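Structures for review follow.
Values in this text are rule-based calculations from the coordinates and carry no lab data. From a predicted model like this one, the values you see are computed outputs, not experimental measurements. Cβ atoms are built from the backbone, for glycine too; each structure is taken alone.
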Structure P
């Protein structure tokens, strides 16, 4: 397979950036990852990842992509201490009406759905991805701060960075922006003469506080993950308890729309006591906090519609939060980024296999694929966020109908293991959201609601 160019530059050494570098390395002579942090040799926090202390979800779709990119990836996760979580069996929902094995409470008994996801800290997941990427011979890492994009040809850009007071220019055949939620690429592209990108945002006003706890074996839950939640929109507080590496328990409290969990232990415990069930506070009061309490705010979910632009540099694209930053409550970000990188890999392979390898038209095609990947995840999250009347954003006309349909699907799963699995696959992004609109399934749901055949 022919190379597509000599140099690729990835902006940001995030999980998305690492995966993009791995994919680009198959088609470019050298891949340079520019990261402002000095990357740690172990699983450790990074200043550039302020959200890293909080609960993160690696959904099945993301795990599958990473396993294809990095043979032995899940084995390395397990060896590093990640905890296997069996879908349908190992996640407990503590609800006002008691414990359940589904978000809406209809499943009162565990059911093995046949696949595992993994519970681990963000820093451990990133460390495993980074360690695998570093084994790629033509990927190198450079510490520096990216300061702009410079137009080199009418349809190409180079990357500008600062390092030790010096301004550096990085000519590149491919540039991938993986700089995350704080990306400035849209501004830089507009300054270089490209059109402004349209944005869609939802005012979600999410506030986090997280810390690690040590729980005695006889105190710890019998499952590796517990979610504490109540009815929406009445309840604006949720909690999560997850067993992670080194037999630690990561506790994340989430408030929205003015509910803010405090950073001091008495306030943290009091906030936990205000959840829809007091079980989490009681559990934490028996354990020992072993880390500082870290806080984080997410005012908006933001989507940049690069797929709508009439023109873009032919050598620049973005992945992950640099295109769309989701409400982190739903744990979609890493997996959406992985699916986008997979789409990029497919397009690069096709271009490299062509008689005359070239990137012409690939960027526009990539952003169409990336947009389709975002659509389902964004809709899943937005439907739940918009159930709160104070959430700011455009409400689809069928929002209430979709909520009723979702509740009816939840009510059917105790008697239908295949539907239960389908819902789990949709929420893990391995099946499209459209699978829930299958005509036969929709007819069954409508019949269950009305009591008459459709």
Structure Q
């Protein structure tokens, strides 16, 4: 870096870590290039609500250019970083190169299928907006297909949903899907009873929410079972195929399988020259820099850093703290001050299970139920970027809570259904359907 030249900071990733690092440098004497392959910041903790038809993608995402419109020292590039050349101080993009003086890598993680990538087409995970929309499409389409399916066995298979992995994402998905099937959809269909839908949550370990204390794991399990979720622990998945999941030698027929069992670090970590842990994350110094390259910082899900003997968790608050910390170290470098050691401040953990059901872990204070859910609602609304998003999400949640309705039940993409035996319009009716038809006829209605 030459005299009188403004240092160039390149930040890869517009998630929590990258965005908060960018904001923390707003008054620093640097120029910033923020690179992301999407043009928006995504509030990932609520992504499952898009997948379960509570919110639309626009409710939990904001354009990066709009968020940073008043920050004059930053420009936003839409692009994909594929590798880093630390010796040349260059980021290789899919369509070019970008030099830097400081680099903050916050590219996050993706799904990990533990060496079985072939499972991905049968069991989509949940990391992006596209993932959420695809899960929503498959979930809603299953009920539409069941409504037209005459074969009882095929109908049962269509209405069986298996979620693999009982961490926060798996628990949230399972609870929301069971709630929709039992409390939101029953009056929407004539031929099927949506309450008969089977939601199965599989966890390879001994308890759900394994990162939480055992008493909260048990509370979460009770709340899930109260919603009608079939919770199975010590259930290690050994195979996934079309319409089936294998747990050991047991075959579970399921029209839909969703993956929430593991993540792998972004592949860009392999080009940084840092040692990697088993999940592919870069093992960084106490100041979040790459060993031997103090100008490169790795933060968020991509970083492996232990503080007081415990790894920093891959959660949004940790990414935010690391982003702000990395920005502060750059400012300290420019001011000629020594760097600090990163200290993670654990402000607690929250996981929602369903309507008015959640668990909260604040260290010595732990509880579950309605009050935990209220805190979860408040914290997540507060963390959303932008007043418009906060207002819309609050309105959507209030409507869902009061009316048991989820208004974003839209099937996008291909509506193709695989039916064993399509029923005719005059096919068999359930008792509930016959009753509804009689009421409808009494009101002088016509089905056309």
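Out of P, Q, which structure matches 0.60 when FRET efficiency 1/(1 + (r/R0)^6) of positions 37 and 205 (r between Cβ atoms, R0 = 30 Å, to 0.05) is calculated? Answer by label: P. Which structure, out of P, Q, was log10 I(q)/I(0) by the Debye sum over Cα atoms at q = 0.11, 0.12, 0.14, 0.15 Å⁻¹, for residues 149-396 alone calculated from, if the result is -0.73, -0.82, -0.98, -1.05? That value comes from structure P. Tell me which structure, out of P, Q, gives 24.2, 87 once Rg and Dmax of the Cα atoms in Å is calculated. Derived from Q, not from the others. Here the criterion is mean count of other Cβ atoms within 10 Å over residues 237-244, and among P, Q the highest value is seen for P.
Looking at mean count of other Cβ atoms within 10 Å over residues 101-108, point out which structure of P, Q has the largest value. When mean count of other Cβ atoms within 10 Å over residues 101-108 is computed for each of P, Q, structure Q gives the biggest number.
Please compute distance in nm of label points 7 Å out along Cα→Cβ at positions 45 and 117 for structures P, Q and give me the label with the greatest value. Let's see the in-between values first.
On the way: P: 2.5; Q: 3.3.
Comparing P, Q by distance in nm of label points 7 Å out along Cα→Cβ at positions 45 and 117, the maximum is at Q.
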